[in-house]
Structure P
Amino acid sequence: MSAESDLLQIAARLRSGLGEDYADRVMEAIFTEAAQIADSSVTRDEKKARLTLDRMLDRVLTHPIGGFAVMGLMFFVVFWITITGANIPSQLLADLLLGTVYTALHSLFAALSAPAWLSGLLIDGVYLATAWVVSVMLPPMAIFFPLFTLLEDFGYLPRVAFNLDRLFAGAGAHGKQALSMMMGFGCNAAGVVATRIIDSPRERLIAIITNNFSICNGRWPMLILMGTIFIGAAAPPALASLVAALSVVAIAVLGIIVALLVSGALSRTWLKGETSVYSLELPPYRPPQVIRTLYTSVIDRTLIVLWRAVVMAAPAGAVIWLASNIMIGGTSIAGHLVNFLNPLGLLLGLNGVILVAYIVAIPANEIVIPTILMLTLTLGRNIAGAQPGVMLELDDSQVYQVLTQVGGWTLLTAVNLMLFSLLHNPCSTTIITIWNETKNLKWTVTAVLLPLSLAFLVTFSTATLARWLGLA
């Protein structure tokens, strides 16, 4: 009882200190704040809601039609800046790593009287693959990720997810799949991990299986190169970079469309079920924090993704060198594989060299192009002095010359390579991540074979149509 009386005395003192009308004043403050919120966010028939900057932006960015137009324009600008801005630093890195350091390592091994096979395996194989990944991958990432992070900090990416939520809900998938898909544009393994935000196991599986259709950072360099030297080169010089950027954006948009179509097919067949209710809170717009943006994009994204790629590229480089230098019956292992896969490759509008390059580059998609160039030259007319197993760096005009004059590539080859790169199986890092997240062999195999089968079907259809129309 003494404790109760003490509490009553304290309450009485508080009441007397605040005044007899303290309850009325508290309620008045609550209603005043509620009225201010309502004025800025609710439209009434007799009075328009107060128009704020956030509401003005949301009217445009989340518009059913205008929102998608702005989204396409925004990503086009990001890709265009990435394409045009990465050229110079990428070349400087290539000169350093593939020129100065590469030559110094060979001089060091020669001074140590190291066997030719050892220097070939370690320098021409392991080092060259990792150096190529760094020189090709780092500059675009150092531009793309900060720009992407700026959009995220500004509050734009949740609006993108809001726009795409309608589409994913229509496909029977979860709205949060849009967020994991956007993470996949940096790295598919990170995108798979990001699907943890989806509570429904069925919808999470859909997001995991289709995340591969988001173009990861390892595939951007190849898409940019093909868009530049084949598609962009077909346009007038003044419009070349614009057309190249548009072609890359088109592939990225196609990836979103394919993800929606496959999600819809899975939700109506193997993974039937009710779509979960998804409530998305749109954060207020805010000015990006530059230091935080640089840290997030450079440390949390660029360097971590680059390190993962380097770890995977090193053994891949060793495999490429061994396959190109171990001879069986006078022909290298790589040569035998190319000859074996060439009929299938031609049927798909590609060739055996491309298929072999994608097999050995499963650990790191960044080395697809240098592997293609090396195999094309060493197994064909060697107009650039290539050595077996030694990936080489060429400028765009030389790449175009090698691919067209030695490899016999056409515009169809480049287009089908872009399609194949979009749709083919995930890299080894992503495959391992899928297994770790699902612990299910069936769904891991499905996540590998489903996109690969789709890649074969689409490229075969494109090649067949081109032949039927007399374009190939």
Structure Q
Amino acid sequence: METKQIVAVVLIVIIIAGVAVGVFLLLPAPYGAIVIGQLVTPGAPAGTPREQIINVGLLGDLGDITGQGNWKGAYMACDELNTAGGIEIDGVTYYFGLVAEDTFEAEAQLDTTKGTAAATKIITQDGAQFIMGGFRSEALLAYLETVMDEDMLFLDTGAATDVFCEKVSGGTWPSGTESDYDRYKYFFRLMPINTTSLITSLFTYIVYLKGFLNATQGLNVTRVALMREDLAWTATMPAVMNLKLPLLGMELVADVAFPIDAESADFATYWQQIQTAGAQVTVPILSGSGGILMTTQYAQVQPKCVLVGINVMGQLDNYWNNTGGACQYETLLQSVHRTAKTTRTIPFWDNFIDHYGAEPLYTAVGAYDGLYILAEAIENAQSLVSADIVPHLEAINTNNPFIGAGGTIAFTSTHDLFASPSFSYTLLCQWQSGGTKVVVPTGGYVYPDTVSTGTLSLPPWGINA
């Protein structure tokens, strides 16, 4: 080929490549793609003045499913609210915008200074006016103080530990928590129900399960094991179980507290310990990636016990594939599924899957409801000042609930979720054959059986007598 021809070919290739890059740059970002440190305004009209954008900051671990869920739920709600025309304050139309910062709180080696740095940046540099997020208690305890220093609303979408709402009321709690309403009144929990309520739901279900196994299998269920992350939010679990199980004619026969970086061989050992203890029911309490290893080893070791508890990763629809189907027979607490908790649950569920191609994590549900609740409270207050908005959030109570996708939301006097079968509650969902997941009955103890979508399936290798 002559030199002129070579040059011509090279020029053509460069032109084609340039056009391709140009087209790529013109393509929209994937729906809800996370943007760190930059305000995004999905659904808002082009050219909306900056002073008419309400800046909501999202704090969480953006490399983890919890932080990603927080972003996705907020993004979808933001798009819907803005597309519907925003809200009005004193005759002026306002739209919502989102900005996110990474707290890195899901990392095995937690560095709380990263979270406080993210909170500082989102307020001082990104200009957030309100905050949503939170997940790991140890991290949130640190960066929440940065937000409270600014008298700024913080809507919790992921941390269950009771201590945060204990801070809202006056006086000292039995746990030793010192509270200060004037400082912490800006904190409201939107998801999930608190740790005490989650554990109460578990105990309530175990009571039902005990009767169910007796009636259908002739088993007298008395022995329970606990497998938990060795983190702050699980620290009180053994004491609670040792206090309550005897009242049910049961006992805690094993308490396995594992580091969040535990490996597959470790979980094989844990399951052997639980089987040796003769447990009939094992309650997992974990929020991190250890869920995959726990479940795969459960299927390998086949301890003769029912597996029912808290496993955040198990909520995701890709969990079946991630465990190679080993999660079959696992029952877990899950905030929502495709069942009519409220009139908004199924439409939200379907819309989320349409947008993201995956089922929503609980933090996504909390952030979605949170933005709608914030929008309503701002409009009722006709103000963007957090102190003015607090009374309107406090007005969301059992006499005046908010119907959300995650449940019928009512706040307690400590700004916690009012948990009951008529308001906020967790579902019990079981993985079953073929990767399906069903909401199992609870005899009406935890929630109305009308929301159930299937029946409980027991492991074929049996249950300890």
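One of P, Q was used to compute helix-only ellipticity at 222 nm (-39500 (n - 2.57) for each DSSP H run of 4 or more, over all residues; to 500), and the answer was -12000. Which one was it?
Checking each candidate, the match is Q.
Given structures P, Q, which gives the highest value for mean count of other Cβ atoms within 10 Å over residues 63-70?
Q
Which structure, out of P, Q, was Rg/Rh (Cα atoms, Kirkwood Rh), for residues 311-390 alone calculated from, if the result is 1.12?
Answer for the origin of the read-out: Q.
Using the calculated result 81, 72, 42 for Cα extents along the principal axes in Å, pick out the matching structure from P, Q.
Q
Taken together, the values in this text are just the output of simple stated rules run on the coordinates, not laboratory data. Just so it is clear, the structure is predicted and the values come from calculations on it, not from any experiment. Cβ atoms are built from the backbone, for glycine too; each structure is taken alone.
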